[in-house]
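Quick heads-up: structures coming right below.
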Structure I
Amino acid sequence: MLNYQNAIEELRNTLGEEKVSTRLNDLEASSHDTWPLMTKLNLLDQHPNKGDVYITAIEESDITSVLAIANEHKVPVTVRALASSVTGQPLPTKGGIVLDVSELPASYSVNESNMTVTATSSFNGGDLEDLLVEQGWTLGHSPQSLYRSTVGGWLATLATGQFSSLYGGIEDLVVGYDVILATGEKMSLKANPRAAMGPDLRQVFLGSEGTLGVITSVTLKIFRLPPAEALMTYSVPTVKAGLDLMREISASNIKPFLVRFYDTEEAKHAMGDTSFSTPVLFLGSRGLPEMVDAEQGALNSIATRFGAEALGPEGVQGWMGRRYDFSTVENLLATKGGFGETIEIAHNWDTIHELWGALKQALGPLSDEVLSHFSHIYDQGTSMYMILLSQTENDEVAVERLREIWKTTMEVCIEYGAELSHHHGGGLARSPYSRRSIGEAHLILQKMKTALDPNGILNPGKLGL
């Protein structure tokens, strides 16, 4: 590891001692996120991704000061907020500075006329949603990590929520944002309601995982709370029938806020019933009462054409009540030798069923349970989760098994031409496969990196950079 002592002293002199830490416990704590592999390494007291100094930014000027010093001394900077990433995005690969922006003062303002909210990037997503709900609004963005993630993190990781079939992903919800470049300039990027003055430059930093700049403030769309909502659970004869059913919903241009389809193995968990013996589909509609009734009728007509049977709303209602619950994976990770992993990918309708079968077969020998569900539907395809739950003899074996699971999954997905991530991003988990996944277009990313971060200080080792 390089000696960054001169930079650390300058950081102390500029920011003050209270914001700069080289204490081992701070460096070790900031070397892990929520990636199950990192959780296991932490339990083994292994910390391969430590920085050299941990900075707590409490005002925007701290960010520009850190970047100026980092550029002067050629020190890597890895930005970190609540670290709910499950792929190692906020973890340093070359030491240097860990810049924690989660303590920046949280503020927000609502523009009811334009139906937008502007919030500092450090704002906890769940807290912001709760404040908006009190005023009759919703973000429409509802990732499982809603209460563990920040608004800025959603943009940096190109996040999407469980209700994206209606509201869209973060790329559809963002109106504008402020970003500080690696070289210190602050930029405001916007297109409200739409702008055709050249390329949409907002897209440059979405999903860039802190490699191109530091997002400081975000303006998002908001939506009136729906006056009506209806839920329905369907048993479905086969996975193929369920995928065809989902495709038909998309092709029919119906926009339910909830579309989630579980294979038989995960249906047992989703329904809380180990005797459940078919795949299961959750559908939900929101909006004006007349629209909800009509949409539910149309959805039921499509579902029955594909052999689905309505079971009532209870299955979906149960899931809605526990959709932020991580305990199954977390409890398993806390046991000696236990692990749980969730890997999401995306693929086209014409090959997603074949890919599902190939992954189930390839991952079967590596885990006690291999579960799968499909959600976030599009005209061209859908995302797919592979969820692995297992118990091994010790944590060392669990670590090696997790590494093998990731390698196996990525190689199978590349073979089938699938997208390696739908919304969890690249991070450390997928960076080794980035160039093969992005292909020739990776050259564009490299050129942007060189132009926007000429000293290569921001989050090196991610996205194949």
Structure II
Amino acid sequence: MELHVVIEGRKDLTGQLYGQLKDAIRSGRLAGGEQLPPTRLLAEQLGLSRKTVAEAYARLTYDQLLVGRTGIGTFVSKGMATRPAPQRTEDLAGAAVAAQWGRMATPLRHAIQDAQARFEYIGGAPSAALFPAEDWRRCMSHAMRESAKSRGFYGPAEGLPALRQAIARHIAFSRGVQCAADDVIVTAGAQQALDLVARVLVSPGSVVAIEEPGYPPMRYLLEAQGARVVGVPVDDEGIVVDAIPAGTRFIYVTPAHQFPLGMPVSQARRIALLRRAQELGAVVVEDDFDSEFRYTGRPTETLFSLDTRGTVAYVGTFSKTMSPQLRLGYLVAPPSIRDAVATAKHLTDSHTPPMQQWALARFIDDGLLVKHIRRCHAAYALRREKLIARFAGDLAPWFEVVVPAAGFHMAALCRQPVDIGLLISLARRVDVGLYPLAPFFHFTPPQEGLLMGFGAIDSLDIDPSLDRVRDILTQIA
């Protein structure tokens, strides 16, 4: 990295260099502890003699602005000014819009980073211990070889053909979603897929229906696009179709495993939802985020599979089956919006990083994803059974769980008044991470309870951690 110094003419070269470095240190552009280039290197970069640079360094050292370390180099003295924060300008033309974004809530933004307890029941986090590191490392080696062949060019916005084909085959096998590779758009997780659909369908004032309770980031995303977001209640059969208002342009649902309560949408309700969407001319966005982990009953048909009119956009993610750190998801777009979504994808981020795409394509094609899902399924099924048993046993006086047929979280609803905030605070003191259900309600009074994720906790830790929760409940209830 070159040090930014401008030398003009050939007069007082040492003074010019000394003055610019001094100003950079005083202003904080060169922070305390930062290493300067060796005198020989800086002299070559600036077209100066090494003696000139050495003299400037010597003067700065005499002023105690620099310090030399024998055999290591020259550094800015500790305690010098740090880089100043840029001043806030309140009269910017776009200040009101920027302020609106700044005030916007960011639910779930720091949840993973804040998960520091020994026993973690955080929702949406798969098991890091089960991640297939060796298999993935081999696939990344393959990806590096394939990437070298591209000569560093940009990739297609829709995703690499190899991965789009692999995803199409995988979801046909695992979820019965029949689509061509050209229908698949690779995204940076499900969140980008949702954002892309919102970008091409929503304009200020558009009516958008989402589940209540539901996924908070989706509501904020739609509101940021200027949509009028309407919460539609859910019952034991899922979203209440009759409550979807006239004029709705966009319907967001999680039919296989409702987030956060966990019930699936019944077959009759699915058909009714598609019929209602056709009446309205609305696109249904089906977020199928963790349905590959199914424990009871027959697999439910996706809305996409039932759709005969091209009204369903199907969203999937590898954040739940693999790891959220991969940032890989996909959208199966209906023909009516496919080109628009591809254009939006190109304009917003050009393309998803190809290295991970090559690796994931190989991972899927070699059968490693199916193998990994089966391994995780066995582990999650055991954890699910343990949680159900405890909430049906000694925790039953306080909570009732909505038993999930799929996924790796469940909702525990309060049977009697419980100070959830106090429970969470006291549980954290004994190294148990619990999370409230209330933040997922917005349009209606919240149901008090807990969102119990069982992806990040080992099965052997469930009983001892819930013993601590029970003891706290006994004391505060």
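Given that semi-axes √(5λ) of the Cα gyration tensor in Å, derived from a single structure, equals 37, 27, 20, which label among I, II identifies that structure?
Only one of I, II returns 37, 27, 20 for semi-axes √(5λ) of the Cα gyration tensor in Å, namely I.
Looking at mean count of other Cβ atoms within 10 Å over residues 202-209, point out which structure of I, II has the largest value.
When mean count of other Cβ atoms within 10 Å over residues 202-209 is computed for each of I, II, structure I gives the biggest number.
For mean count of other Cβ atoms within 10 Å over residues 354-361, which of the structures I, II scores highest? Mind showing how you got there, number by number?
Details: I: 15.9; II: 23.1.
Evaluating mean count of other Cβ atoms within 10 Å over residues 354-361 on every structure, the highest lands on II.
The value -13000 for helix-only ellipticity at 222 nm (-39500 (n - 2.57) for each DSSP H run of 4 or more, over all residues; to 500) was derived from one model only; which of I, II is it?
Derived from the structure labelled II.
For the read-out distance in nm of label points 7 Å out along Cα→Cβ at positions 162 and 282, a value of 4.1 was computed from one structure; give its label from I, II.
For distance in nm of label points 7 Å out along Cα→Cβ at positions 162 and 282, the value 4.1 is produced by structure II.
If distance in nm of label points 7 Å out along Cα→Cβ at positions 26 and 370 is computed to be 7.1, which of I, II is the source?
Corresponding structure: II.
Quick note: the coordinates plus some simple rules give every number you see, no bench work behind them. As the structure is a computational prediction, the values presented were derived from the model and not from experiment. Cβ atoms are built from the backbone, for glycine too; each structure is taken alone.
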